[in-house]
1. For the read-out distance in nm of label points 7 Å out along Cα→Cβ at positions 11 and 35, a value of 1.2 was computed from one structure; give its label from 1, 2.
2. Given that Rg and Dmax of the Cα atoms in Å, derived from a single structure, equals 17.4, 53, which label among 1, 2 identifies that structure?
3. By the measure mean count of other Cβ atoms within 10 Å over residues 155-162, tell me the structure among 1, 2 with the highest figure.
4. 1, 2: which one has distance in nm of label points 7 Å out along Cα→Cβ at positions 75 and 99, as calculated, at 2.2?
Structure 1
């Protein structure tokens, strides 16, 4: 029997072209511009019902105004997440203001953007604020997974979501020679009940072409460790644009025989709806 679970992408980006009025701080792989309309059209073309819209740190740092504008245009399609600066003296207040903003479903920490220790005040303030507000904190932690484990231990009431399988992912082909070299550190984080993981951008780690059969053995170890209720499929569009199409990032998970129908349903939307307490067409 066909499932009624919505298909939800755990990570997409939208942004305006680089102009003096809205300048970029850096470059995210992708077209010169990906508007909310562009992202919705790509999703609609392949039957993706909604997505978590992540304000791109590389371009906008801590400013999420563009993502909020996209949400205002497409409130039934997107839940919004933005990164926070752990060095900000107002980070707890900023988080509280963000959590009260319409469309917001989560926050993000970029452990890859600095040298941090587990007792860093700002990081722990962000995580504590996530618990207080009842919204997940996404963490970009490739190469910093032991630190993430320490933060998860210090903040057991916070729902933490690991970005991008916890692994460094390429912006251009080819994939790294050993893309899953840090898999043992990824799997070890399953010991923390408050940690979930995005299976986002996973296709960019493949050495074999679509439908990327070589990703399933290592992903299987993650599924076994975390359980599908703590795994969330996603494309990381448009960062992945040089390696595959949006359709390929979706269809690879639909055509594989490595997932049962119930596992696929949970992975491609069911777990996200429960963890973020959000679903397309409902909003927040």
Structure 2
């Protein structure tokens, strides 16, 4: 079974040459080499490296450096700014680079509501022209994600982090799955996929987080494993669990079959993003 983490981040220490826009809860740095070592320790073959928005906003230069150093282990996803008049050119240039597989829209940062939908539609249309999926960070805005999915059937939309707000530090939210029905309603759109990333940060129980499986299985039942992708959202989760604790519950649970596990933990991702890590 090829195991691929659907979302990880790497970042270097804050310095004048590449200053942080803000600080993320976690270590002073988690370099590309650190991330590879963490993956090797638990047998994760590859990962989608999402440029860290908290630190770098729309500058993906550090993620590009990491992928260039480890091209067999990482593919790249870059946040883009729908308000940028040149965003279509940015997407075209990104699509032409080696190792790039998707873009990301941060709907939880700087967008008011319906007035922003036309600008995001413009991004989705440009992404479709280049066969790039669009990752949507859209907790609290799942209804708008439905509007976007309906208006852009040719664009693959990937809902980040189950579409649910997740913590950076303990404790987990008191009702972490309150918005689950709104997420499940998106299953009617064939172009919507769900990233089961960071799910362990929502548990109210210690490792191996057994309280997660009932809500997660509702998602699997509604979307099917061909539209669900596992991931850790490492390093955002460092204050809540270790990297192995984000991996092993999905390997060990008996709530899903081995075939479904293979799809969830790598197979679906390879198809959606048309990428696979090189054999080691």
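1. Numbers: 1: 2.7; 2: 1.2.
The read-out was computed on structure 2.
2. Numbers: 1: 17.4, 53; 2: 17.3, 49.
Checking each candidate, the match is 1.
3. Numbers: 1: 20.9; 2: 24.2.
Largest calculated value belongs to 2.
4. Working: 1: 2.2; 2: 1.4.
Source structure: 1.
Each reported figure results from applying straightforward, stated rules to the coordinates on display, with no laboratory input. Here the structure is a predicted model, which is why all the values come from computation and not from measurement. Cβ atoms are built from the backbone, for glycine too; each structure is taken alone.
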